[in-house]
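What follows are several structures.
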Structure 1
Amino acid sequence: MSEVKSVVVSYRPRLVYLAVIACCALLVLVLFLGKLWGGQLFTQEMSEKQRLEILTDKLNAVVAEQEEELSRIRLSAKVDVAALENSRQEMIVLQRSIYKRDEELKLYRELLRDKDQPDGLSVADVRLILLDDGRIDYRWVARQKTAKMKTLQVLAELWLLGVQDGESVEISLQDLDAEMTALPLRLAFKYFSINRGLISLPENFEPQQIRIVLRYPWMEKAQFDKKFAWKIEN
């Protein structure tokens, strides 16, 4: 039978202290390294944050500049639209003025060629046009032929003659034309005067004639009094 020998290990407190110190040193080193890594990571994050803040400020400045440019473009577009509309309105006014001058020139030539025009006041070129809204666009030309042919004041009165509810009636154009404020109309012209307006016919009224009366203000008696047939032009 073999003999068992005991191994005796001597207790050394110094080794225990060294092991504890080594563990503490290792723990401190780990904490230091962790703090160093965290500091570097925090520095990188702060640097990235600053970079993003700078980039954000630049982008905000660009956006503000673009918005300002867009506002200028919109304002310029509004100005251009307003200028275009003004130009369009001016063109319409100019076209109307040219049309009126051409019409007056045509009438003036006809007046010079008309050998049958009576002396004094007369009316010519009575026209009636039916509009889409049911109103009537009317036009008539007052003329005068005198020895001196100077600009004179002329008073004009107009009536519409027809049948309403089976009875003959005579209606003043003042009651039918909203733009006609009072009768007689006061005209001033040398050779002729082109007059026009819009009238709305009363219900159950059948127009038959237009009566036009002209006279000079210093005369009580009418110089011209004539009835024209109601004829709508196509």
Structure 2
Amino acid sequence: MARLTFLGTRAEIEEKTENHYYHSSLLLQILHPYSFRLVIDYGTIHSYDLSILKPDAILITHAHPDHYIWTKEEANNATPVYLTIETLEYGKFFPVNPHIFYPFQWFPLGPVQILPYRVMHSVRCPAVGFKIQLPDDKVVVYNPDLVDIIAKENILPGTDYYIGDGSTINTNLVRRKGENFYGHTRIPTQINWCKKFGIENIIFTHIGKNTLSKEDTFTEIYPEAVLAYDGMKIII
């Protein structure tokens, strides 16, 4: 059994609400066969200090400061921080206990298996998402910032829970620099990915300005998906 707690769900925007105040961050707790606490992303505006959260490990998607506090601030904590070499080298500061992983290579972390994979999102801060296999073989995919998933036909099949980028519903936030696309894809596009690959549990975090403006009617328009909020918990 596992519990997902959305420690924060806000994108890097000026707008904030009671439900979307802290930067996007997820706490995955394995409750059986033994206790394990995994934090995914830890940005500058966070709900709890690491000394209170006491995670066993931290996964980082990329070096933007709303996901990676070390880009701008020191955070002296001995918790192992797992990240790409690009993220480690981009930050102004460094985690005390960094561990480098490589995209598209599975690695074990406590009782779970992690597959980091490349996503299109930023030119300066290359990003990854995570496919996480739990001890009971349920699979969670977490990619809070993206334009597209590289090789998603190899990533999304077999996923039980999709947690995606909630930056925008209908505003175009995709940009192009040369041959590179960057920014954020729309929520309906991601819902269509999930339908194509048979994913029934669809959750969006990293809530942006456009999505905030439509939050009151979101469930009516997209009943197949859920907008996460700060502090939301799900048993999976």
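What follows is calculated from the coordinates using simple rules that are stated; it is not laboratory data. Nothing here was measured: the structure is a model prediction, and the numbers come from that model. Cβ atoms are built from the backbone, for glycine too; each structure is taken alone.
I have 24.5 for mean count of other Cβ atoms within 10 Å over residues 142-149, calculated from one of the structures 1, 2. Which structure is it? This figure was derived from 2.
Source structure of the calculated read-out (mean count of other Cβ atoms within 10 Å over residues 70-77, 15.8) within 1, 2: 2. State the single structure among 1, 2 that was used to calculate distance in nm of label points 7 Å out along Cα→Cβ at positions 118 and 206, giving 1.7. Clearly, the read-out refers to 2.
Sorting 1, 2 by mean count of other Cβ atoms within 10 Å over residues 126-133 from high to low puts 2 first, with the largest value. Can you spot which of 1, 2 the value 10.0 was calculated from, given it is mean count of other Cβ atoms within 10 Å over residues 78-85? It must be structure 1, since only it matches.
Largest in mean count of other Cβ atoms within 10 Å over residues 22-29 among the labelled structures 1, 2 is structure 2. When FRET efficiency 1/(1 + (r/R0)^6) of positions 86 and 222 (r between Cβ atoms, R0 = 41 Å, to 0.05) is calculated, the result is 0.35; to which of the structures 1, 2 does this value belong? Computed on structure 1. In this comparison of 1, 2, the computed figure 44, 39, 37 for Cα extents along the principal axes in Å is attributed to 2. Taking -3000 as the value of helix-only ellipticity at 222 nm (-39500 (n - 2.57) for each DSSP H run of 4 or more, over all residues; to 500) derived from one of the structures shown (1, 2), identify that structure. Derived from 2, not from the others.
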